[in-house]
Structures are given as structure tokens and as C-alpha cells.
Structure I
């Protein structure tokens, strides 16, 4: 669980911090003329049938999405024995049924909704193995057309972004921040606290370290390469994870919003953390969407949601920001709460110390010699 929590904390804590931020594992920058071919699940996992063509980087998230939709764990469909997990085996009827249901969902969306993910596992299951068929009672009375809600008057993207920058301390003040060190605790879904430290240096250097009963876990990116270290050793991160951490290594999410501004729109007024917020949306790569909830009164960022489109459904990840305090002339949130489709991946990070524009030893972002090419 600690390793899992570390991965989530590392992958999400930097979201509230400069420029390129996390965008469903895809780089929002212009693509290379000849980008490397996307690795799919088939060469990485054994006996892939229903999910052929699924990007390997989405595989675990899709598994989490299906298991949470049905309220089950891996052993519902997969075989394990004294030697460990035998994921490739087809012994269980539940696995064979799951393949049929995956195909049914994809066929429904293709034939009836133009390929849009209108129907997913959760549409019918709602956290149970048996699909929900009966309507819960009582139902609220239907509203007449006269009771329709008026469409609110919305400001432009530039106006909302400017209010966000001003709320944080002003665009000039934000540009003066070049590094940050945050120390505190990460609280997992079971309430267990683990010390955590995040070190960032603009524009794309990032290192997060969590320590607990099972040892120390670290994820680092130096602007070019990335790696993960644990008591089991050190391994390099794949390119998509490196790009993700480079974006998470940024210092303020409003910089990311600036990058997306030409594609962004203020789509609605909504509610986040009990406050009325402007909802800004923008495409994230080829198969995703980013949503930002900006407090309509204070201008502060309340929530960020990443939605990744997969072949079986649109999968959200959410980060909420609380307890903004002023540090060196700019405001930063001292509490960050993350949520994913797998409840075990949810966590809350509470920082007791945040220092900015501090000197950081370059060795902090040096790849271990054993992993250098």
C-alpha cells in the first residue's frame, strides 16, 4: 500500500505547482514528426483478447476502473496460487464473462453513440457485480419547462486566468519563484500517515520521496529522464511517465492553463468544495480532457480533473486544493486531496513546511549511475 500511495502522491502533488502539467500521460507540446510507435498492451501482457490495441500506459487504470465499477478486486476474474498471480489463465468463468461484457460495451458505443463512451461498466453496475435494473424510489418530481434553470452569464478565458494569477499574488510574483521544497505527510485511504518530501526546480525537475514501514520510495525526473527507486532497487520510467512527471514538476497550474488557453473555454458555472466555480475545459492530447474549477469569488484554483478516454470508458482523476497560504509573496495550497477510480489510490497530502527559491543540490536530480545509459 505504501508503494501505491507513493506513486499517487508523486504523480499528483506537483499538479498544483509551472508550466506543463500532467495531461493524462500525454504531452501537450507539438508532436515530433516521427514519434515512437505507441506501445500497446499485447506485447506487455499475456493473453490479451478483448482489449487489443489498448495503450499499455492505460492498462492498470482500465483494470482499476472495471474492478471498482463492480466492487471487486483482481481475484474476482484472475487466478492466483502458491506461486503468485496467473493473470494469463482463463480458468474463471467471471473472466470469460468480463470479455463478453467489454465487447458488448464497445459495440453499444460504436453502433449507437458514434464511438463516444456513453455506456460504461459503471452505467449498469454502480459498484455491484449484478447490474442495477430497478429504479430507486421515491423519485423527485419532474420539473416543468418553466422551471428550467437560466444559463449563467460567463466571463472569458482571459478574464478567469487573470483573476487566478492575481489571487495567487500576480503574474510577476509567480515568475519569480524558481524552486520549492515541501515537507509534510501523505495520508492514505486507510488513514495511515507517511512522511513525504517534494523538491521542485523550474521548469521540469521534480523529486518526491515517501518513507514508511516498508522503506523509502522516490520518483524523480531531471528534465530528460525519470526513474523510480524503492527497497527493491531503481528502474527507469517509460517515456509517457517521464513526460507526466515533467509536467507535474511545474510550480503553478495556472501556467499550464496559460499553455492551453487557445484551446480552453469557460463552459459553465459549477460547484467545487462548497464554492461556486467557473469551469474551464480544454482537450488534453488526443484522448483526454482537462477541467479546472476556479473559485468565482476568490479566483483560486479549487479542483483539477483529468479525464482519459479509453476503449471501455472515460476515466477521471481528481485533485482538490485547500488551505492556501502566502509564502514569499504567492499563495500555495498546504492541503491537497487526490481521488482516482481505485479508492486505494486516494490520498491527502498535508504540508507543514513549504519553502520557495531555496538552493537545491544538483545531485538531487542525478540518475543513479547503475541506470545511466
Structure II
């Protein structure tokens, strides 16, 4: 009797079937697809909707990826401040379907590039072409929205406020996009990207890197750090929301420096930029003050509810502290109320903004103590200047 021919196995289909049956942790040898990039948007969603709603677990990657596909607009973008772990009921599914026709999207709160990365990982694990196609549409949206003439990215498109069209560094818009584009250049998980798209990614990275170097704010000719937003025509620091006055921004400048240090073979201009920013961080750290959060009478505001308040406390042993914003001309700490009026002290900011915004933080600390010295050692080994 003739032997039966061996059955042919469709490996990709088998992987997809296993994906349905098994959680992420099993499929990926103990690792979920990271969700940390979505945390800012999730926090904003929960601020407006509460936390008492059903959610998928982090290892339910298939369901989360399905949500991202459903939430994507037909033009390739995503709305800001969504929770991709939210379990959609019938009413929510109907609303999501209707919203797909809405044009544009927002890069605010680490949006769009985060979805592209997650979907690429989901496709690599499942072989589900819907995830690949959604990632491609998202990438096309990213590339199409790079601001010509400079190379940064806007807050949101279409622009619905005075600041949505600005070149945006706040919330890691431009540095976050560039980090993802460099990931596309080098990681096998993005192997599905076409040659044409790869060429466009390369051009976008070149233009974006030049944008970062060009927009580093200078004081008396000395490079410092970066502003939160820039006017796309004048390339001058610009205002965001009323209380986000034109200023040097510490938090997101840390993200820019991290991105520049991630470049494998940095140019002398990149090295100079990083060194200058690090010198600024070290020169403008605040000493002898600790930001204290303490419990007090609960209060409900228009955009958040709080049971705490914050204050600056004199403490000689406190870790280094930086203002979120520093003045463009002299790097002094800049504080404002919600109406955009400068105030002299932290106590002068009403509780709503003291607890609803981060005016002080330790953002550059890890750069100073660990990451920058390690980067300098790497450059010394490779002979870079």
C-alpha cells in the first residue's frame, strides 16, 4: 500500500489559530506586547469615564489588537485618549464604526506611533493581515503628516485650536514618532514594510533629526534644551494651552536627548547637541526643595477629581528637582495659572492646576546618573567625538 503523502501545514494559519487559543504570554515566551505607550491615553480616558468598566487583560493581545483596528480611522489616524483594553459593548461598537469616517488624528499623549508599534508586534505573532494593513495605514498617516520645511510633527490634524498645528515636542510627539521610525529601520518585526515606504521612512528620519538640531533653543548663542511647541512658519517657540506658555520644557527635552543618544553612529552635531542639553540639565537643577503630595479634603474639578494637594517643602537632602517649564531668556522656572498668567510661586497656582499638572519633577535624573555616562563610554569605545 502506498504511503499517504504528508499533510501540508500552513504555518501562518496555524500560528493564527494558536494565537486565538493562547494568550500573549504563551505565544511570546512569557512576554506580553507592552502597553506602557498607551498609559497616558488610558489615564485621560479614565479621568473622563471612571475606572469601573470591563477591560481586557494585558495578555489578551488579540482582543486589544482587534480594538486598535476598530478604532483606527479610514485615513490611518486614531483619536486621542482611548483605552485599547476597553471591552466594547454593542453601543460602543456602533459608535466606533461611525467614528471611522472622521478625518485626521492626534499625535498627542503618545498616540498613533504607539498603535503602529503594537499592531506590528501583533502581526509578527499572529500572521493576521488585518494588523499588518492597519500598521501600514498608520505609518502612511505618520509620513504624510510630517511638517514640510522643518521635519517635525503636529499635535493634531486637522487643527482645531491655535496650537494643534504647531511643531510639537510636548508629550513626546516628534521624538516619539522618530523613535518609532528608527525602530522600523532596524527591527525585523517591521519586515512587511515595502521598499517605497522604507525610503520614505529614511527621508523622514533625516528631516526629523535635522529638525531637532535646528530647534534646540539658544541663549546668547549657547544651545540649551527644547520648547514644547514651535510655530511652523517662524520656527519660534509658541504657546500650547493657556497655561503652557512659550518656554523651555524639561520633561520632553529628556525624551529628545534619549532619542539622540539612541542614534547608533551620531554625527558631531548630534554629540554637541546632547552635551549641551546635559550641561543645561545639570546647571539648572533645583536643590534643597522637595515636592510633597499630601492627603486633604476631596475636591471635584471640571477635568479631574483629587483627594490630595501638593506643596514645595525645604529639604536639604531632597533629590534634584526641575521645573516643567523654564523661561526662554534666562532659564528660570516658569509657573502659570490656568488663565495663562505668570505666578511667582507654586503656592500661587490654584489647587486645580497644582494637582492636575506636573509643574516640578525629577525627569533628567536617570540621564545624569546612568544613561549619559553610559552613552559617553560608548562614544569613547567607538572613537566618536
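No lab work stands behind these numbers, since they all come straight from the coordinates. Fair warning: this is a prediction, and the values are worked out from it, not measured in the lab. Cβ atoms are built from the backbone, for glycine too; each structure is taken alone.
Per-structure values
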{"read-out": "Structure with the greatest value (metric FRET efficiency 1/(1 + (r/R0)^6) of positions 39 and 359 (r between Cβ atoms, R0 = 41 Å, to 0.05), set I, II)", "value": "II"}
{"read-out": "With mean projected area of the Cα convex hull in nm², for residues 311-350 alone derived as 3.5, matching label from I, II", "value": "II"}
{"read-out": "Structures I, II, by FRET efficiency 1/(1 + (r/R0)^6) of positions 119 and 215 (r between Cβ atoms, R0 = 41 Å, to 0.05): label with the highest value", "value": "II"}
{"read-out": "Parent structure of the calculated result 1.04, given that Cα Rg over 2.2 N^0.38 Å is the read-out and I, II the choices", "value": "I"}
{"read-out": "Given 17.0 for mean count of other Cβ atoms within 10 Å over residues 191-198, calculated: source structure among I, II", "value": "I"}
{"read-out": "Label whose coordinates, when helix-only ellipticity at 222 nm (-39500 (n - 2.57) for each DSSP H run of 4 or more, over all residues; to 500) is calculated, return -13000 (choices I, II)", "value": "II"}
{"read-out": "Which entry (I, II) yields the derived value 2.8 for distance in nm of label points 7 Å out along Cα→Cβ at positions 159 and 319", "value": "I"}
{"read-out": "Answer label among I, II for the case where distance in nm of label points 7 Å out along Cα→Cβ at positions 47 and 255, calculated from the coordinates, equals 4.7", "value": "I"}
{"read-out": "Which entry (I, II) yields the derived value 21.0 for mean count of other Cβ atoms within 10 Å over residues 303-310", "value": "I"}
